[in-house]
Each structure stands twice: as structure tokens, then as C-alpha cells.
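These are the structures, in C-alpha cells.
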Structure 1
């Protein structure tokens, strides 16, 4: 199948989804990557909205952040600078040069509507607002950045204060948020589809359809295209909407419609 044929099968020719089993996986993976990009949009917009709210408190936070540098992969402060936790309605910011908190503590701060950021002794931890059972199992809504990373090893207090005091959110920060959001979106979607494939595999076995697990996975990935777009549209109006569960069951429904009428295995007497 061509990409165009697969797109038609995903959106307007559902009965043709069964033929995706013969498509090259390199083409199918484009659907998975495309869905990942789409799913990252609500998180990016949500985080940007949080940053907009966060800007109102940035001046006060900037005054609290002391001078610090990154030395030997660790947060180092001058003098007797102490850590602090600053909380608003949209974000919880932790500055902890003493190593009193860890990634688990930062994750526990985050809720469905609150972003939690921690400048810890050994790393930066960002916990995004998130829903979905695979996120709960795998903690896919948290990102950890070591201070040894080239992009942040030169971070210091002055740069942080200047960024927080800025009247605009830097474009590079918005880009970073989007790139960061891709990781949990991809992992969450992949785990969801693999779990769904187990269900789809049981369904095709009961129906005596001759589909392998890998073929079912390819069909289910393409079947998830329409539910993914619908879930994102809903999330734009209802941020707390559980997109993961919706995509799983909607994709399985379309999968069942797509494989309907497939040739059955002939049982020997």
C-alpha cells in the first residue's frame, strides 16, 4: 500500500484497513511518528500556558534564585545559599543545591494541572501534567536532564534570572518544551498500541483470522490515526481528557471494523 492509500484507509475507507498488514513497516512507522507529533501539541500548549501564568511570578522567583554555577556535573552555589520551594497555581519550582529532594519528590508535586520543575543538586527534573494509565505505570511524563548535558552544563544563576525576568517566553524554550513533550507522547502511544495489539491478537484468533501479532500491530497503528486527531481536538477544550484510553478503545473499534470479512483459517476435521 502507498501512504495515500493508507491515509484513505485510516480516515474514509475503514474496511480497507485489513490491507495495511501487507504494507512496509517503514511506511507504517510514519503514522506512529505523525501521531506522536500531534499528541505533543496539547502538552506543549498546556505547558506554554503554564509558563504564561508563571511569568507573572517570574520577578519574585528571579529575586530568590541565588548565584550558582555547574561544577563537575553538580549545582554549586556561592556562600550559604539555601534551597527553596516556590508554588503558584500553575507551577511548583524547587531550587535544591543541598540534595534534600529527588526526582520522586518533584513528581509527587505535579498534578493534572500543575507543572513541577526542580533544579536539584545533580540534575534538572521536569514533571509534566499528564493523564493515561501507561503514564502512571511508566512515569513517562517526567524528564531528567543531567548537568553534564552540553546544552545545560554552562547554566548559571544569571542566565536563569535573565530568562525569568524577560517579558517574553524565549522561542528556544518553547521549542525545547515541544521536543521534550515528544518523548512521553511517543512512549505513551507506543505502549498503548502494544497493549492494544495483544487485545487485537486475541480478537483475530477468536474470529479465526490469519493475522500475526506484527500484522495486527501495523493495522492498529494506522487505526489510531483518526482517534489521535479527535483526542487532541477534545484536549484543546478539555485538558483533563484521558486521551490514552480514548485512543486505545477507538483504535480497537476501528481495527475490528477494518478486519471484518477477512478470510478465516480453515479448520481441519
Structure 2
């Protein structure tokens, strides 16, 4: 188990995978984002970020901006800010309105104390050295500057984790298959304050619990399939497992009326 976990962690932080198959375009990220359409309560995450930035002026950099969902909202709601999208993948930045830049979160191309606010949303778990990444974020922030971070709890979407284990076991012909690759576990909601506290003294945590009730298996299966970039680390035939998961969820919806997923994410606001 330890070896498998180490291999998965190495893959989750592999820059070549992140810049190409994982986030070479927005397909997989959009699939993971889309499942929240069915969550209740439904949170307006870009709106929350806009609220948190109410007292901020100047330059805001979205580090690991992905498909630019938050960049676009900020430019609409706060045209007074200079909003810059930055990501390791040039491919996923292709459809994000400029200014954007290809950048490594552990070596940001900004001078010390030159940025008024930073976003690091669902991305710090992809850094090979999370502590170094937090230090780098603190370096480029001005004194009193704001960092907004998001991630998921260790208990987030456990129903999907159990679904994968069952489907993988069925494919392999064993009672329980191997766990699926976890993205947020390296920097989960439970671990985040510990990492951030090394550089930030004022950390506020806002938990965002919710429940997803599905009467169509498609959103759950799209979420599982979005991990295709890490198929080699799944220790099970990936596409066969996704197919078996589809059968399981479909049967559950037919017999129980819905498939329930319990969510727990969170946003942390930090000041130097």
C-alpha cells in the first residue's frame, strides 16, 4: 500500500502529466467541476472569492487558474483589478483571456512583495514540495496581502471512492479493488492550515458541506473518468472499471431512486 501511495503521489505531482494529459485542455477539469451543478446547497465559489477580495486593490494572480473560471468572474465583477491567470499548462490557458502566463507555482515570475492577492484554488496538492510552494506564495505577496486557497476534505465524495473500490474489485474478481488516485489528500482541508501556518499567521477556514443526489449516472461516471491521466497508477484496467462503475450506479438509481454523494470542500483565507 505504501509503495502504491508513493507512486500515486509521484504521478499527481508529475509536471509532464499535469501539463499534458491531466490539464492539457479543460476536458477533465470541466468534468470534475460540472458535478457540483447537482450539489445542494449550491455554492457560488467565484462569487465567494469576489466577496473575499472586496477590500483588495491592485494585482491579483490566480495561480493554477486552469480553465479560467475564477479569472473570468473577477474580470467581470472587479474590472478595477489587474487579474492575471497563471498555470503550468499552456494548453489549458489557450481559451483563457489574457493576460495569462505559463508559470510554475514553486518559482513564480514576480518580484518580492509585488502582488496584492493570490488565488491557489484546488491546486496546491499538485506541488511536489507543498512547503516550498507556500513559501513562494508568501514571497510574492505584499505585506498584508491576501491568499485564498481551496481544497477538499479527506472525507469528500467517499461514495465515489467506495464505488471505485467495488467496481475495481469486480473487474479483478476480488472482494475489494485498489483505491482510486486521490488528488486532494496531499493537501486536504484537514492538512491545509498546517502547511499554510508555516508562512501565514492569520488563517480563516470556511467549510462548504453539501450533498449531491443523482438520478442519472453520467455526472458521477464523468467524474471518475476524469482521472484518466492517472490510469497507469490505478492498478486496475481503467476503462473497464469505469464501465463497471456505470453499471453499479445505474442499478442503484433503478432500485433506490438516486445515487447520493456527500461533499465537503473548503476555502481558506490567509494574510501575512
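Can you say which of 1, 2 returns 1.02 when Cα Rg over 2.2 N^0.38 Å is computed?
Structure 2 accounts for this read-out.
Using Kirkwood radius over Cα pairs in Å, for residues 74-121 alone, single out the structure from 1, 2 with the greatest value.
Once Kirkwood radius over Cα pairs in Å, for residues 74-121 alone is worked out for each structure, 2 has the highest.
Of the structures labelled 1, 2, which one yields 3.4 when distance in nm of label points 7 Å out along Cα→Cβ at positions 82 and 210 is computed from its coordinates?
Working through the options, I get structure 2.
On FRET efficiency 1/(1 + (r/R0)^6) of positions 10 and 90 (r between Cβ atoms, R0 = 25 Å, to 0.05), which of the structures labelled 1, 2 is highest?
2
Name the one structure among 1, 2 that volume of the Cα convex hull per residue in Å³, for residues 66-153 alone of 94 was derived from.
Label of the originating structure: 1.
Out of 1, 2, which structure matches 26 when relative contact order in percent (Cα under 8 Å, 6 or more apart) is calculated?
Traced to structure 1.
Work out the source of -10500 here, i.e. which of 1, 2 gives that when helix-only ellipticity at 222 nm (-39500 (n - 2.57) for each DSSP H run of 4 or more, over all residues; to 500) is computed.
2
Each reported figure results from applying straightforward, stated rules to the coordinates on display, with no laboratory input. The model shown is predicted, which means the values in this text are computed figures rather than measured ones. Cβ atoms are built from the backbone, for glycine too; each structure is taken alone.
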